[in-house]
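Heads up, there are several structures right after this.
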Structure P
Amino acid sequence: MQTFDLVGIGVGPFNLSLAALAEPTGMKSLFLEKNAEFSWHPGLMLPNGSLQVSPLKDCVTLADPTSPYSFLNYLALHQRLYSFINKHGANTSRREFADYYRWVAQQLASVRFGEEVVDVTPCDDGFYVSTPAQRYIARSIALGIGIEPHIPDCARQWLGSTVCHAAHFLEQPEIAYGERVMVVGGGQSGAEIVEHLLGMPDIGQITWITSRGNLFAMDESSFVNESYLPSYSQYFQSLPLGRRRAIVSDEKLTSDGISAALSNRIYELMYERCHVEGRSDLIRVVSNVAMTAIAPVKQRWKVLMQSQATGNERDMTVDRIVLATGFRPRRSPFIDKIIQHARMEDGLPVMRDDYSVEFKQPMRGKVYLQNRSRIQHGLQSVNLSLVAYRSSRIVNSVLGRNFYPEVPDSQLLNQLESFREPSKSVNLRPLEVVCASAKLA
């Protein structure tokens, strides 16, 4: 039976980053993924879909800019680095970034596809990690099985080709001439699908509903992005859990809104098609409304909606419903079995600053959670912005030493706690004394 310092379970962007940063350390690691190849939301790879963060926030660059697994090296080896610079855009498409991820995965010997983990149990040396083919010993494990679509209760029983989550939008039959389509959800995924639908000349009608008070744009300003720096992440983790929970709620639109550029493009498309082309009934956008029920009516769908401001209800009939209703951490029996032994606070497992779980009784090995600590570690923990930093912290923890810098950058927006006492005593005179001296002068 093979023994590894670290076994990663699931290979999405987070554990792929961990595998890439573990590779040069000498650590013996293994990463197991049930799918046959790397896959990153294939049903959402729309032609105009763009990455919402800088491509420099790739698997490795912000922890190790010299790594061969960087996005810039990917561009150089594919002979398009100069072209990327010449296109006058610092961003990239999600399709290109998905291809970058596949390129990284293909180079890492520690990553194995087509091998599903079915159980994890503690043992004297750490954990037994079992697949249908064999069993491994892991001194530590990193759980990164990803996310799954969040489906509203009223839609769950009707899922199929004409009621689907946005994650599977491109996997469904093409939209037919004259179809009436409803998109539910006012975030980035819903907006990208609406933009796609507006570009279809034969679409019948689009209804876009959101429970939010408006189609809020994501705040991407420079000072706001200071919240996605390692030093802020460390400060955030030092706060009481209740305060962290409040900050996550307050800062939601720093990662969960529509990009401003996309929002403006949609508005221009709506103006052109509704006013210039004269199709005033092509699209209806309704805010502050919840979908409360769905019922089949003659191969179509009757949707009941309720205003969250007044409680008034309306219904309408559509041909297709696309649920852009977000994602949630994927459930797994063996993860639930492990987490039940964790020390809990306010219903959440307590997690250390190295992203490992704190257990009621000491375990032989550490359990690191990827993309499952939105409250404990903040929005930074579920966002691509700090993926390399987070992975570097886990690598350092497994090694027991700092192979990568703990805080690789400094902030321009600081917290009071970061202030240091002056090295020399300073004579701070009372204000009234200063004012009196000024008058005498």
Structure Q
Amino acid sequence: MLILIWYNNVPHPKLVEYKKEQNWVEKSGDYFHFPGGGTQFKDGVANYIEFVEKTLPAIEWGKHIRVILDVGCGVASFGGYLLDKDVITMSLAPKDEHEAQIQFALERGIPATLSVIGTQMLTFPDNAYDLIHCARCRVHWDADGGKPLLELNRILRPGGFFLWSATPVYRNDERDQSVWNAMVALTKSMCWKAVAKAMESSGIGLVIYQKPVSSSCYQEREQTSPPLCEKQDQRHHSWYVPLGGCLNRLPDNSSWPAPWPKRLRIKPLSLSNEVETEQMFYEDSKHWSALVSDVYMEGLGINWSSVRNVMDMNAGYGGFAAALIDMPLWVMNIVPVHVQDSLSVIFDRGLIGTYHDWCESFNTYPRTYDLLHSSFLFKDLPERCEVVDIAVEMDRILRPGGYVLVQDSTEVINKLGPVLRSLQWSVTLHQEQFLVGKKGFWRPGDASIST
């Protein structure tokens, strides 16, 4: 994680002045500096993280808690500092008056995505995250019948935690107490239990809720509001699906994943119990381990020391990301909406990812990834988009000097290569199936480069 980035890469100084008293970001010459402050991190984010674990030791950063969603993440210092504790955080924020928060996060090398909790489901599977964090994230959790918090309940793993640090937790004025009372009523109706509440010496407080692991509480509620979702309402792909006003049913067997890093290698909880499927999973892991070590690291001319932000555009079970786990990088695993859903398996392994339709733009800023990986993505593309459409989006997402690594059929490679060359990329082919493209610094109208 970087604490210094070039100003010219993200030339947005508004936060420096707007959040000056909270130490989000500082400008120093040609650089932005991130000192680890935040609205709720009065004594610094490192102290805040230690305070959380002291408040609830069961959290056990990097062992029990591995996969986190940070809602309203600011410049993502919370997720950034947790990387050193073997915690992978999906930092999430909209583009609002705070100006380019997610662009700052990705430029620092911290996993992040543009999104908002509004009218549609987040593009994550059910029961995915070990912990969800909100530090003054400015979401009205009880709005519209509690739909925003019900969405968190959907994506929070049974037994998982919601960490809420906001003024209603520790201030007694009328407005804050009204919000607190509404939150107490809503969490009770959802069978969430407040397992810890504490205040730092700085005066900042937090409460930690835990989602149940058993459905018994749902049956014992005095009022059936919010109602339980009908089984047919629980979809695999949360893609363009309106927020629901119901309480997701718990899985029949709610188990917690094995401690990290063991959970990465063993059979994921959401994987089918069929012998053939389990065997396929282990074979997939072996395949990617061998391919990465024998081919990707040795013979493709990629300078991996320059790679930090990686995207796997067709992630499958997350085998590519698992094979890279010991390297100083992170992988955004994409499960296209037109292929078999495997995103729950990826989260069970302690990795992160999201759904996406590659006929549309991906929710990120331009020039935010160092390497894009695609394994047989193009052969299953919907008819409404072509190879050139995906190539243009790759060019938008990838930073200059970054790499595209594509394994696909000869037909696809023969289509993709000329498109990338037309964008002034250098393109090489290896073993007749691996295309490596490197994006240059060419700009349209650059007379110094012959077209």
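Each reported figure results from applying straightforward, stated rules to the coordinates on display, with no laboratory input. Every value quoted in this text rests on a predicted model; they were computed, and no experiment measured them. Cβ atoms are built from the backbone, for glycine too; each structure is taken alone.
Here distance in nm of label points 7 Å out along Cα→Cβ at positions 321 and 409 was derived from just one of the structures P, Q, and that gives 4.2; the source is P.
For FRET efficiency 1/(1 + (r/R0)^6) of positions 289 and 353 (r between Cβ atoms, R0 = 35 Å, to 0.05), the calculated result is 1.00, so let me know which of P, Q that is. Only one of P, Q returns 1.00 for FRET efficiency 1/(1 + (r/R0)^6) of positions 289 and 353 (r between Cβ atoms, R0 = 35 Å, to 0.05), namely Q. Largest in Cα Rg over 2.2 N^0.38 Å, for residues 9-48 alone among the labelled structures P, Q is structure P. Work out the source of 58 here, i.e. which of P, Q gives that when percent of Cα pairs over 18 Å apart, for residues 169-264 alone is computed. The read-out comes from structure P.
Computed over structures P, Q, Kirkwood radius over Cα pairs in Å reaches its largest value in P.
With mean count of other Cβ atoms within 10 Å over residues 73-80 computed over the structures P, Q, the top value is the one for Q, the highest of the group. In this comparison of P, Q, the computed figure 21 for relative contact order in percent (Cα under 8 Å, 6 or more apart) is attributed to P.
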